[in-house]
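Structures incoming, each one as structure tokens.
Where a number appears in this text, it was derived from the coordinates with a stated rule and is not lab data. Owing to the predicted nature of the structure, the values given are computational and were not obtained by experimental measurement. Cβ atoms are built from the backbone, for glycine too; each structure is taken alone.
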Structure 1
Amino acid sequence: MAPSDYAVFVGLDVGKEAHHACALDPGGARVHDKVLPQSEAQIRQVLTRLADRGRVLVVVDQPASIGALAVTVAREVGIDVAYLPGLAMRRIADLHPGNAKTDARDAYVIADAARSMPHALRRVDAGDEALADLEVIVGYDDDLAGEVTRVSNRIRGLLTQIHPALERVLGPKIQHQAVLELLIRFGGPQGLASASRRQLLAATKGRAPRSYEALISALTTALEEQTVTVPGTRAAELVLPKLATTLRELLQQREQAAGQIEEMLDAHPLSTVLTSMPGIGVRTGARILLEVGDGSSFATSGHLAAYAGLAPVTRRSGTSIRGEHPARGGNKQLKRAFFLSAFASLSDPASRAYYDRKRAEGKKHNAALICLARRRTDVLHAMLRNGTLYEARTPAAA
């Protein structure tokens, strides 16, 4: 989007109750600078009045959540909408005089960036209802994942406190249905020790048909390792079944959310392109689709890698300091999706060969995965650009 195409640049610093709207003409003069209530009628009125001056570009700092109404109204009025990422906004704000942090100043910074730095803007796909629905479900799944981690850590922490040997057996498998069933039925170490082997086997056989005997044998051995009762064990016996029940419900909700995500992802035309690439599953594919779209916002794969924080940063000062280091910025959620998909792709021969080659060069596991993720952005960008599926190739020797 070229600045010369627009007569008015509107920066919206969005808020829960009201936004602050600052509009600039191509010369940088303010033509509007007021608080804009979070109301469809008033947003429509202001944007319609500004549209009388010519073509308008609206730029927001949050295209979703509290900024969704403003984006939707602008689209309906026929006004182009763009998004200024938070990191870019903070860096651009340093170029303006003053250290104040106000809504009015932030709105002016956004509008001025749209006028003078269009390369910093990102396209907003809020007009795609399917993507909007997918974003809600993916966000809900992310919240569930955080809760699963929190409750799992709480259970493992309790077990470590009262019976470390038991935690070493059950902790690594704490999200397995057989382990949860044991905790729900028998509680902590005292309840498990008082149950017969027959009862333990009956509780786990249907949920771990291949490994239930080995699990119960390891559990029995762990219970025999500790004869003392640590203070707090009695309370833990009451809390552990409730925590295990909560964790089971959270895992069931995640399964339901995964099914909904898969259904929505399958309905999108780019789903087959994304999931054809080894390592990209339902959740990672949905996250990449939400953050990247069709890839048209990125001129090259290098731009995409930089946006995801996968491009190495070169640091050099004279002849004394030089080298490349991993980027600390970028889109954290997208970077995580690329990293997880790279790890999952190690079963693919081509990905494994590239990973082994990087390990042979002396890189550690995570560094080699980052290199693999960076390489995969080149392939993924080309796939999205051309709308083609992934083509497996013969891997080069490590």
Structure 2
Amino acid sequence: MPKFKYHCLNPIAGVGLKLFSENYETTEDIKESDAVLVRSASMLEMELTDNIAAIARAGAGVNNIPLDRCAGDGIVVFNTPGANANGVKELVIAGLMLASRNIVGGINWVQTIKEEKDIAKLVEKGKAKFAGKEIQGKKLGVIGLGAIGVLVANAANRLGMEVYGCDPYISVEHAWNLSRDIISVKSKDDIYRECDYISLHVPLLDDTKKMINKETLSKCKDGVVILNFARDLLVNDEDMEEALKSGKVGAYVTDFPNDKTAAMEGVIAIPHLGASTEESEDNCAVMAVKQIKDYLEHGIIKNSVNYPDCDAGTFTGGTRVTINHKNIPNMLTQFTGVFSSENINISNLINKSKGDYAYTVIDIEGSIASGTSAKLETIDGVLKVRTISE
């Protein structure tokens, strides 16, 4: 097996890094690495050299990675969906409690009277202004039923809430894991209209940016509680501030405080703690390292955000050629033509596409000359060619 080098842009949990075998070594120079592991460090302005084959984000969000540029350079970018899902779910449930019972307000008030001698009497006299509501029997709307949304919906249901879920693109896997008690609705408007609490669990896309705004809030119940543990820009801050002042929104719980929301009345701002648990960091590190190893050693792609998932099976011998290329016509014909011209028999071939890009894995018996790879690289639309051999 060939030797590989990897570079960590952020500290990565040791439980993941120890999965690398003796064929891997860490390097301080990103320019000589075959793979990069990253958490929150920004790669948007970084120079990425030709030898980098893969980048693994130990987490779900990839807005710190130049996805299009990586795809165009034949660099596969992975993330770790679901690895931190339980940690985020638990914080969402905590957010429900914080908003319902005015716990933060009560705690802060106690700090203002902690030096008083008769604090016990003051507490009994003043606690009424922090009285809240119980979540049991209330309606929670979960928008986005991915790895986190499903866990939130199921947990809230077990706590006695009536849970509505909306996700037109829910996967078969997540649908199977969703409790039968969850009320599935086709339109977000049903959630806006019916629910006392709304929890957001969708990616930041053009059609979800500022999805919580004056128009959508006007459809909600008075005093609705909005929970945002997904992405900051899903909410229009100016419209949220106005809704909080008018009482349309009873509380806004966000894991993404910014210059505006951190100072807004009625906001419970948490310092991005969703995945900040030892367990989540361990899970993300393990998944990220496994994906890097599968790709470098076997050419397997799983959980890529810029290339299609593709599994040609474990590499067991001979030579495996992997080709990152543009998703345009006549590519496979040109690839097989190169091998035919070299009198090389193909034992297995798999091709997958995703948007503008595609990925092809070709297995042959024995070895190939470097000139064969060079011929493949000259084909218009080919971005990167790798060979995996014994």
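Taking Rg/Rh (Cα atoms, Kirkwood Rh), for residues 30-93 alone as the criterion, the highest value among 1, 2 goes to 2. Looking across 1, 2, the calculation of relative contact order in percent (Cα under 8 Å, 6 or more apart) that yields 15 traces back to 2.
Taking mean count of other Cβ atoms within 10 Å over residues 6-13 for each of 1, 2, which is largest?
Values: 1: 25.1; 2: 18.5.
Going through 1, 2 one by one, mean count of other Cβ atoms within 10 Å over residues 6-13 is largest in 1.
A value of 21.6 for mean count of other Cβ atoms within 10 Å over residues 86-93, calculated from one of 1, 2, originates in structure 2. Given that mean count of other Cβ atoms within 10 Å over residues 150-157, derived from a single structure, equals 24.2, which label among 1, 2 identifies that structure? Source structure for this number: 2.
Tell me which structure, out of 1, 2, gives -18500 once helix-only ellipticity at 222 nm (-39500 (n - 2.57) for each DSSP H run of 4 or more, over all residues; to 500) is calculated. The read-out comes from structure 1.
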